[in-house]
Each structure stands twice: as C-alpha cells, then as structure tokens.
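Okay, got some structures for you below.
Just so it is clear, none of the values below were taken in a lab; they were calculated from the coordinates. For clarity, every value in this text was computed on a predicted model and none was experimentally measured. Cβ atoms are built from the backbone, for glycine too; each structure is taken alone.
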Structure I
Amino acid sequence: MTTTDHNKLGTSRLEKGEYDEAISEFTKAILSILPDLADAYYKRSLTYRHKGEYDLAIADANKAIEINANCAEAYCNRGLAYQRKEQHELAIDDFSKTIELYPDYNEAYYSRGIAYRSREEYELAIIDFSKAIGLNLVSFKAYYDRGIAYHCNEEHELAITDFSKAIELDPNHAEAYYSRGIAHQRKEQYEWAIADFDKAIELDPNCAGAYYSRGLAYCDKEEYQLAITDFSKTIGLIHNDAQAYYYRGLAYRKKGENNRAIADATKAIKINPLYAEAYCNRGFAYYSKEEYELAITDFSKAIEIDSQNAEAYCSRGIAYRKKEEHEPAIVDLSRAIELNPNYAEAYYNRGFTYYNKGEYDLAIDDFSSAIEMKPTIAEAYYDRGIIYYLREKYELAISDLSKAIEINPNMAEAYYARGICHRNREEHELGVADLSKTIEINPRNAEAYDKRATIYLAKGEYDLAIADFSETIKMKPKDANAYRNRSVAYLNKREFGPAIADLTKAIELDPSSAAAYYRRGLVYRDMRKYDLAIINFKDAAQLIKDPELVKTVMEDIKNLGG
C-alpha cells in the first residue's frame, strides 16, 4: 500500500472511532516513502487527542507544524490538547495562530472562547463566541457557551437570551434548560427557574445539579419541604455531596426540625471536615434548642476554619448573650463588625447586649447604626423605643414603637409598649386602642389586660376595669397586685364585699403587702367597721418602711380612736 492508501485508511478508521487502528495506519504512512507527510502527523495527533493521550497528540502536532508551518488544523488540534491539559495560555496562542492562518475557522474562535472563559476573561470569551456564531448562526454550542460566559460575567439577562436560543436549536438538551434555570435563579425569578429545572429533570432524570438547584430555589421561596425532597434526591444520586446535606439541614432547621438539621450538618462535616458553613448551621440548630454551649463550640470551630467569618463571630456573640456572658458577647460582635462594617445584625445584637448591661447610650448608638444599615429591623426600633420609654422620653419612644409596628403590624409587644407610653402621658384613648390591639394579636397577654384595666380605672370606667382585672386573674391567679387593683374598682363602686374579698386574697398571696392591709382598712372604715379598720391600719404600719407614711397611718388610727 502506498503512503496515500495508509493515510486514507487511517482517516476512515478515525472517522469510525477506531483510534488504535487509525494510529497504526497513520504511523505506516509516516514511516513510508514520504516521511515528511504533515497530514499523517496531524491526523495521528487528532487521533491521540480523541484517545485522551494529549502529550502524544502535542508531539505529533509539533511534527506536523515543523513540516508545514501553515497547517492551521495542526495548530488548532494542539490548542485543543493544551486546553485539555488546562494549559490555557498555550492553547490561546495556538488558536490565535489558527485564526491568523484561517480567519474564518469557526472552531478556533469557539475553542479560544472556551480557553478565555477558563481563565475568567469573560469579555474576550464573549467576543470569540460571538465571532463563532457569526460564522455559524445555528451553532448550539457557541450560543450555549456564550450564555455561560455571560452568566459568569453577571450578565444574566443576556445569558438567558443565549440559553433560549440554544434550546431553540436543540429542544432536548437538558443542560441548556438547567443553565437557563441557574440564570433565572440569579435574577430571583424562582418560578421560571423551577420550570427550567423541571424540564431538565424531565429530559435527564439523573441530573443531580437540577435537583440541587431546584432545592435552592424552593429554599429561596421558603418552600422547605419541597427543598428537602430535592436535596434528598440529590443525595440519592451523589451520596457524598456535602453541600446537599448542608442545604437539606438548613431546610430542616428553617422548618424547626433541629435534630434532623443537626444530623445533616454532622454528615456534611464528616464528608468535608473544613466546611465552616456546616458548623455554623449546626450551631444555629443547637442555638434554637437552647443548647448554647454546643452552639458556641460549633461557631468556634467555624472561626478556627475561617478566621474572617463574620457570621460565625456574630452568631457566637449572640449565643454568649443568651448565656448572659456579656463581655465575650461584645468582643465577638465587635469582631464581626470589624470584619463587616455594614453588618446590621451584629450592631443590633451588640446594642441588645449593652441594653442588658444597662449601658443605654451605647445601646442606642448600636440600634441607630443597625437601623441606618437595615431600616427594616423592627426589633431595633422596638428596643431603642424601650430605652426611650425607660428614660421617660415618651415622644421618642412612641415614634420608634410606631416605626416597629409599621414594619411588623403583628408585633404585639410594640403595641403593648406604645400603649404604656400613651397611658403614662394620660392619652387614655390611644392607650386603650394599643392595648386592645395587643390583646387581639395575643389574647393570652395578661399584662395587656392588667394595664388596660388601670386605664379604665383612671377613666372611672369601673366595670371595664373589673372585667380586665378578672381576665388577668384568670391567667395569673397568684397575682396579688391584680386582686389589690380590682379591689379599688369595687371600692369606687361601693361594692365593699367584693373589695374586702379581693384584698383578703391579696394579703393571702402576699402577706408583706402594707398597701393591701391599708386599703382593706380604708374599706372597713367606709363600712364603719372601725375596729377592723384599726387592726388593718396597725398591720400596715408594722410593714411600712417609710417613717412619713407610718405617721400618716398612725394619724388615721388616732382619728378612729385607736
């Protein structure tokens, strides 16, 4: 057989995928009477590349180029071999030479685009993919890979357009649907993302990435059970996927299933012992279970792995705060702020720690910083409002509590606190309205009934006051103050019997209550049972610590002839 015959036969074998036989024929052509046959070296190089023997492919391409310096195909094939070896700079040089020799070589533009993308030079990659598309308007892979480059360059709308064109060219390509779903996900278009992941799964039921990404989309939509189902499917397909375990654990935690969350985080950590986020998630689950020491241990491990992890410092600080270990809490929260100066949650929690320490000025500063960075933190307005209330700056308190309510209209404690501010400002109608709203949101709030009763008492609406004190007593049957205060309403209605009964119960619950003895004495006096009044006044005098008040009581006793 002639050199040409061996070359033709080798080409035929190559096209059939019979790579070993093809190499044999090309070798015979090279060793025949025309040892300078560049085409045979090129095609044997091509065959070696198809077999994954990249060094041999490069060696033969070198020989072909040595024989024929204008062999564009040899440059391109060598570039593809370099690309598979991740030697992208050499690959780019070869593709560029190919284009220089053959300016309309579509594959060279496409392949150079892949190399640029691998080097994260996305703008250059996009230019090359666009050139490839210009040379071949129906190139699925050029549209698809340009879409990937746009996505990597954070140009998600353009990515979606390219993936859509790729799908138009090949409607059964699962990866294109999957990639378009990822782009929709980045744009927070979760419904469209889920629809694309659904299609990818329909075309490829074993597409683990689609299940995983759909699970993330469901998490973003707070549909945690659906997310758990998808992450479980991912785990079934890829048994040691630490991220799937991590996110399934996250979904379990969001559902309040903390034991399952801990189990999944533990599995993720076993697969990847340096998975800081998994330690954090397990720490959050322990925190939710009020197992603060275990939470602190996990957050500490996350910090050990990643000393720049602001979230871990913040979370550990919050756990310390829950344990009332204020100093380490402040240290950790301050470190979180140092690492992330815009960390609103860290400012808020440090402010709360200062609040618990009674350092109100520092607390106000931190709550104000948190509000500046994240104006939707209702708790920061609420807690700053409470400090203003404690300082009797009721106008500022009402302003902050109103803002908290605007952000969270179901924040019962904000209505309650604002109601107390209005009560203290003698704005009775506003106080009643806020306390009524508190009760509407939380009908078991005994304090709201009690405080509304005190407003009704001040307004002279004694029946309403009695009704509210009675509700308080139902929920807090050992609350001596509620009995004592209800007695005042009864006394004002001249219902002496119920008043005496309430004061007697108050004394039974709190025998050290001078006020209860004194008030019962007043009731007996009004009933003209002076002996009983004197006995109660004397009991009160023995309990009162203030000498001036003792004088007043003794004067009452004297006036009754005691």
Structure II
Amino acid sequence: MFHQALTPVGGDLTLSFLVALLPIAAVLVLLGVLRRPAWQASVVGLALGLLIATAVWHLPVRIALAAACNGAVFALWPVMWIVVNALLFYNITVESGRFDAFRSWMIAYLPNDRRVLLIVVAFCFGALLEGTCGFGAPVAITASLLILCGFPSLDALVFVLIFNTTPVAFGALGTPVTVLGAVTGLPARALAQMVGRQLPLMAALLPFYVILLYGGWRSIAALWPVLLVAGSSFGIAQFVGSNYLDYTLTDVLAALVSLAVTLSFLQRWRPKPAAEFMLSIGAAVGTRPRGAVAWRGWTPWLVLTATVILWTFFKIGNVGQQSIPWPYLHKTILITLYHDQIYAATWTFQPLGTGTAILAAALLTALLVRLPIPALIDCALRTVRQIWQAVLTVMAILGLAYVMNYSGLAYTLGLAVASTGPLFIVFSPFLGWVAVFLSGSDTSGNALFGNLQVIAARQLHLNPLLFAATNSSGGVLGKMISPQNIATGVSVTNLKGQEGVVLARTFLHSVVLTMLLVLIVIVQEYWLPAMIPGLPDAP
C-alpha cells in the first residue's frame, strides 16, 4: 500500500507546502493574471498536479491516473448531471416564454430600481435555487435574469457569485453538514447549530456589502430598509432552522422566508426613484398582470422547488443507488496524517439522484407549458452547446482535487496550516476556502479538511466544534472563485473563455469576506464562547 508523504521535499514542511501549492497557484495565475479560459487553466493545473504527485510525492502513476479518473467521473455524475439538467430546465423556461414572464413579473411588481432587483433576484431567489440545484446552476440562472433586465454581463456574474455564498453550507438539504459530522465524529446537529451562529451574521451583512460595491454609500442610505429586511430575514430564518428545526431544511426555509418577506415589504415600501438605477429595458414598467397570468412566470420555479423537496422527502434518490469501489484506488493508500487510516475510494452512482429530479421537473414543466417536442430537442441541443466547456473545466479541476487528496499534497497543505500555532485561528477558514476553490463543493471541502481542523484545534486547546464548523463556513466563501462555479455561470453569457476576468473581480471580495469570518471566529473563541453549542457527549 502507498503511504502518503507529508514532507517529501528535503524533509521540510515549509518547502513541501510551497511545492504542494504550485498546482493551485498555476490555476489562479492562468485564470486571474493571464486570463486564460477556465478549461485551459484547469487542464494545466491537473497536468502539473499529476507531475508533482508522481515525481515528488512518489505516487505510483497507475494510482495517480485512477484518482484523476475518479474525480473526472464524479464531476460528470452527480455534479454536472445536476448542472446540465438545471440549464435544460432554464432553457425550457426561456423557450416557452415563462422566463420572460418571470422577468416581466419582477419588473411590474418591484420598484423600478436595478439595486432592488439585484437583492431580490441574486440574493433571495438565488438562495432558493441553491437549495434545490446548487453546483453553479443558481449563478447561471440568476445572472441570466439580471442580464435580461439590463445588467452588464460581468457585473451580473460578479454580484451573483458574491451572493452565492451564505446559503451553500446548508445546500442540498444539509449534505455538507452531514458529511462534516461523519468525518469528524462530532454531532451533525451541533455542527449545524455552530454554522448557524456564523453564517447568519454574514448573510445579514451581505446585501449591504454588495449594494455598497454596486451603488456606493448613497445607495446604502437610500435602500437600507430593504437591505435590512432581506438580510436579517434570511439570517434569522437560517439561525432558527439550523438551531431549532431540522437543519436539512435550513437553506430552502431561509430562502423562502427571505423571498416572501422581502417581496411583501416591497409592496409597502419603495425607495425614492433614482434615474441612474432605473431599468434600461424596453418593457413597460408598472403594468401589472393579474390573476393566473401574473403567476405564469413563477410556475416553473414552484414546480422545481416542489419536485426536489418531495423527491428528497420520499428518498427517491436512494432507489437503485450503488457504491462502486474505484479500480486501482480503493483502499490502496494509507493517510499518514490520520495514523495510517485506509483511504477508501468509492463512486456512489445514484441514477435517480438530484439531477434526475431536476430533469423530471424540466420535463413536467415542458408538459405543463405545452412545449412542442422539436422545441424540447432544441433546448437540449442548446444546453449541450452552452455547457461543454464548463463540463471539461469541472472534470479537470475535480481530477486535480482527487490527485491532490490521494497523493497527500492536500494533507501537506493542511498540516502546514495546522502547524502555525496561534496563527491557526487566522488560517483555519482558509483551509475550507482552498478546498472549495478546488472542488467547488462545500461537502468535499468538509470531507477533506474537517477532521484536520478538529485535530489541530484540540492540539492547540481550541474548541473543536467551532473550528470544524469554520471549515464549512470558510468553504462557502471560496465558492465565488471556484472554477466550477465561474465556468457554469459564464455558460449562458457572452463571457465564455473570459472566466479569468470574473475571477479577478471576485478574488479580493472572497478574501475580504473570509477575513471577516476570521474576526467572527476570534470573537466566538475568546470573547463570546457562550455562542458555541455544548457537546454533552464530548470526552
């Protein structure tokens, strides 16, 4: 069996850390500095990762290739199976006119102000899509809606990516938290409570942060009531859901509450008109459709939400599920950092998983709107043309993530951060941040570094529950720079091949918000430890 090396470069942890960082640095430089397309940056990162893993970490070539293939197949199913069907759903709404009807409803029932539209669509509605689809699909759909309402493509994508953060930890019905509990041995409910005492604070501030970027302090002064309502309603519902209700429903509950409360508030309060932020589109603003016509645009999204919730409630996704040991990889590696724990490698194939639920919702929507079969086929072909580059990008970046995990590169990075002593409290959120940048998934980030956070916290006499949760909270802030998320987002815009431009705009905000999380963690660890849930079963 292969023993992962932790310090293969001259036995020195610092040098090994720097070498292990090279594949990630290569992707960032190619994307953010040289502005290469995401699929090219990801392929180069994968090639460099394979080279370092085999030549420096001495991972056998056969195992390295098996790990890359495992990551690529995982990218295809379930990740991109979800995204492809979500984009097919989106194209059906466009082809049938329901997407335009949804846009018309927004224009008619909301104030004639792009800033308000940004909050409702990107924050409230985007959070609902994150709870049902995830994996970048909410970015593509909400950015497209904003573009149709007059936003420049780059602005729409950047703001949507920043908003697509705080709902992620409880996305896919709480899967990231469930996995975090499994790998750390800590109660999932306590972890959910802890995450629910960090991210709601970020959620309450996020509308203010984005509107400050978009419209400056004058816009904050003009819009603070709706910003407070949208952010606080989401944050309070997220806190209540994660701490007192079923954490698996937290994301959908918070999004529905925020959307309903914000829309209701906007029927009673409106900002003063600002000419520079009025919608620059040819639609008749203020003409309100009535009766059933008014809800034509909402129908597909209600169908999607109901289908995914019922699909999950009745556990349809588990029907026919198979766990397949990956050839030449399963139980061939010992994780040195975890006392030679055997590294399993199984691919879980769910033919009726979430992606299939979204496909069912898409076909049901096509039936309800009476979309002709030729038009449905055209939607499918359009989806393939839109998504192929994103599929290649995600296959390469997840291939790199798996190579780094199984070779030991990722564990060298984690060990180096955990060895920083008192500075660990600063670097801890960035462990999850790096993991999600690579994988595009908070679930994968928790599986990779969740237990390492607990081990380091106990060695440094810090609260293990706090730092396990921080891995998840830090991870969601890495979503906005993840090549997977960005590539999926640009797939429905005119920015294909310009993912680096998007990364350059989001990178600084990702770091700033992660540093804000660092401050929250410091306060919770040293000044307000009562915010940390108790662990009655802890030794």
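A few remarks follow.
- Source structure (of I, II) for helix-only ellipticity at 222 nm (-39500 (n - 2.57) for each DSSP H run of 4 or more, over all residues; to 500), computed value -25500: I
- For semi-axes √(5λ) of the Cα gyration tensor in Å, for residues 12-91 alone computed as 28, 18, 9, the structure of I, II it came from: II
- Source structure (of I, II) for mean projected area of the Cα convex hull in nm², computed value 23.9: II
- With distance in nm of label points 7 Å out along Cα→Cβ at positions 228 and 436 derived as 2.8, matching label from I, II: II
- Relative contact order in percent (Cα under 8 Å, 6 or more apart) from the coordinates reads 27; which among I, II: II
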